[in-house]
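Each structure below is given as structure tokens.
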Structure P
């Protein structure tokens, strides 16, 4: 699941920077005092434990998995107590972590959406993990993490996060609808085939796909066209190149002909999900984190679900997404050691297998993918393996400090190009690039 930093989040970030510049090195004394007060209300055994906070995003099955793993960790040893606290979606979580950091009471461990790693790390909010990983290299086995998921773990060649609940967008297909329309359920594998399938489905009173103009999906289509979002040095926009314009032209043309539907607004994603669940559209783009829930929807509504790579243009291509686990920098050394033990445990082979089967997020470790447990799981539910195979074509998301705001500008330009008949995709993206370059050059 990909979320941008909101304007509120960015505003709080400025407060964080100012607070960090003027703060003395208290190592989180305010947080320690609060934890001490809480500990007094527990029994003597619990009061001897190191208590740390873990803040996480999202509810439902994602929350179920996280709380289960936290409970298992707390019960696995008697030295550390992790208090898990739900903080909304990624936007909410990021804003609250920034505010808590400025106040000297940040959680020791937090989920962090991968594209925001650069902003948080360069502001001094995150603890660099390189030394911890090197010290515990035999236990951690850093090279066991899938290389396709490590691109956003490093900032300026320094390790700041470990892959946790990671995802890519994939194509969800209602195979029952395809068969009823006389279409080969193996497709569509390309943009051209998606258009052809959508024309046939339109004759049946359906649309090929309902898709929100989501920046994450757009990043995938740009990659499939052979393009980039930003220049290699991250200083200028590259999305207004022919490769970046092609996806918007494709979406606008198909939407204009009634072959696909592109809702806008805060409910756009929910509308796309509803159309697919109600069998008004045969396809949807969605995170691999939704496989379990989508299988339940398909079963409940009586249709067959198959997942596939996002259709290719010049080639296949897909962005990665989701979160990694990070450690904030103001905790005491004792708390940091406790946080590191928790992060290692949460990202272990066993836990990546558990959360993958429970939710659908990618198994982050190669040893997990190669395990007999997941081989059996993939044989029974091949829908889960598609995202793993698609990692061959994965790209990290840009991590420039300005990118969250740039992503918002791009999304608005895409919506304008699609909704306004007088605005061409090229003009809309040129205007967005001009705004983006001002932010990126700072």
Structure Q
């Protein structure tokens, strides 16, 4: 038995309505699990990982039930920056150290496949989610810029990826209208979208394929075995296989998984609408942007010309004393000429990160699978996780096992790991400031 009634999934850290929820297409009518159900696969978590897994499994002929503690998209899938980023949260050089060069080439291809699958699903299911192409990695100091140039060369020489364009200081304004950066790296292979509308489109496709989605049905207990049993307060699901897709919102429901990720809170805002000329000045190519700091800023212009701006990485619980002031200050530091813009939406959300920043896909037991720890790169990689889990349950575990064979260490410090993580974050923030 993996958990008892006192160990349930986490709620989002902020109750503020997100910009995404305010502008989302109509959601499907909510149903709560009542009584006992039997299915091939039970999926815990109704975000991008869980819904993607459910859709891929249903397409392969499995019957699937999804259990979501709140509403679909309540967690990170409806709270992120909407950015689609090439590669993984760590450099490919780090991945080579972990898995070797040949396996790293396969993982690179899988990362590209993940982004291509986003576009394939959007076209296949006619999902209206404001998909845009283009990404800009911004350097705040020369050390970061040198690293970006090395990454571009690495991607080109070892992985055959030649789309990136190194950007010098005097060329930054063609991509971002700011003097805050010393240069950067343009990547047309990245981009951005409205993540909640994308998720809702995947949900409609999954339900059209026969998936049953139950919301407001938090899991309170999991019984392991040849046929796992998942309990909620109002019912239970018996299944052949169980997929744990709650990521940072799984809480302590499965302790062995909770110890392998750190739950980080990030803060996001959406401004009032920008005039057309201001939007073009801020982001001339309409690319998504992230800097290279440890507690990074990331932003983009939405389809209705709002600046969607996120910042920070907080390991301790709670929100800053004045979150609005924090976000407004960060925006003004990058775009002084946008200081007059009010912030119409402010929210926060959890990110699950692993020690090595490589996603953690694997098995808890012979019939229980999990995917977590996307470390800020989840918009595309969650879809890949669902696809590989479906492949594995259908009998082809080769690609999934490239990930499941990676050793993910527990975060150090045990019950004292939050203060340790805070100290580590303070060190890296200082290094970012010093360059």
Structure R
């Protein structure tokens, strides 16, 4: 096995040999962004190992969640301390180190991590002594997370004859394997995508004329195909679990939609609207539970397709290639997940339309009720106005009556004082005057109180 590339995180590796000279040292008056070097080196992160056949490799994909990165770094540092190797740097998302008899590569992904062990040399049975045997059992037993993928891969050198169909059937336990010429015929690869008695899948690679860099890239692609294939399939049980729930909601929606035209009364409409709101909430809950998993499945499947395309497969007579196997086995599962996601989105839209239609119906009914209420209020206001005018007339008469009485008493007093006044004549003359002044006064007071509306 050739010397592998030792890389920690992208902040400590550079795109070119040597060190990057800061702009300040070049006497160029430019302010450099703090992330410039990190972002430039990001495209060079996680390079494949340079491998020389014969070599064996084992990969573990541990599902540990999105917050286990620091725990995994500390756990890997324990192994490095045990072997006297440099530990991963703080904040690193990948690490490749030489442990003497083997190399270990750790990569942190969004929700899982992979640990790949490389061991040089060949054995009689390519899978009899896998590379994983180099790791301490107690360290393996404590790995954070749960095992999702375990793969053993063996690379045969070009001096070894290409295995026959019978030999391949013996290695994989049956003739249900797939394989193809890859990299323009520079190599050939076979696998059966099954978990064998040791709990691991198996991949066999024959180096026909691969360079050490090509070998490393092909091994990485083959391991990633198996890893991301399994990770993509995590969405299938989720899709199967939510299908009955979606079906129940669809059935109830259909019943409510059929009932809507026959609704009578605002109470019935509000009852149906409440049930539609409840169904919408259930649908949104399902969408929240599944959106991440379905999105991740699509992303993982895209990676699988790209890695298969990068292999540049050429058919071996009588053996289906990896691309054909994935198209028959993996693609339908992914399409099922996509169909469930589309069905969920369609259900959400149908619920929204049904709710909007019913709300419109309720609003129209409420508007009709409001119109009737306004008409009733107008009638009451008109009656109130007439009553007010009647009361106003009576008030004028009553006030005038008392004022004229006061004028009569005043006229009698003047007559008693010796004035030549006829009280009855004076009272009679003052009646229209008093009525006029009282009526004008009452009108002004009403206008002042009502703002001049009447």
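Values quoted throughout were computed directly from the atomic coordinates according to the rules given, and no laboratory measurement underlies them. A quick note: this is a predicted structure, and the numbers were derived from the prediction, not measured. Cβ atoms are built from the backbone, for glycine too; each structure is taken alone.
Taking 6.1 as the value of distance in nm of label points 7 Å out along Cα→Cβ at positions 224 and 280 derived from one of the structures shown (P, Q, R), identify that structure. Working shown, then result.
Details: P: 2.3; Q: 6.1; R: 4.3.
Attributed to the structure labelled Q.
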Given 7.0 as the derived value for distance in nm of label points 7 Å out along Cα→Cβ at positions 136 and 272, which of the supplied structures P, Q, R does it correspond to? R
With Cα Rg over 2.2 N^0.38 Å, for residues 216-407 alone coming out at 1.24, pick the structure among P, Q, R it was computed from. Q
Value -0.36, -0.42, -0.69, -1.17, calculated as log10 I(q)/I(0) by the Debye sum over Cα atoms at q = 0.12, 0.13, 0.17, 0.26 Å⁻¹, for residues 64-127 alone, assigned to which of P, Q, R: P
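With volume of the Cα convex hull per residue in Å³, for residues 160-311 alone as the yardstick, tell me which of P, Q, R scores highest.
Evaluating volume of the Cα convex hull per residue in Å³, for residues 160-311 alone on every structure, the highest lands on Q.
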If helix-only ellipticity at 222 nm (-39500 (n - 2.57) for each DSSP H run of 4 or more, over all residues; to 500) is calculated from each of P, Q, R, which structure is the one that comes out at -19500? R
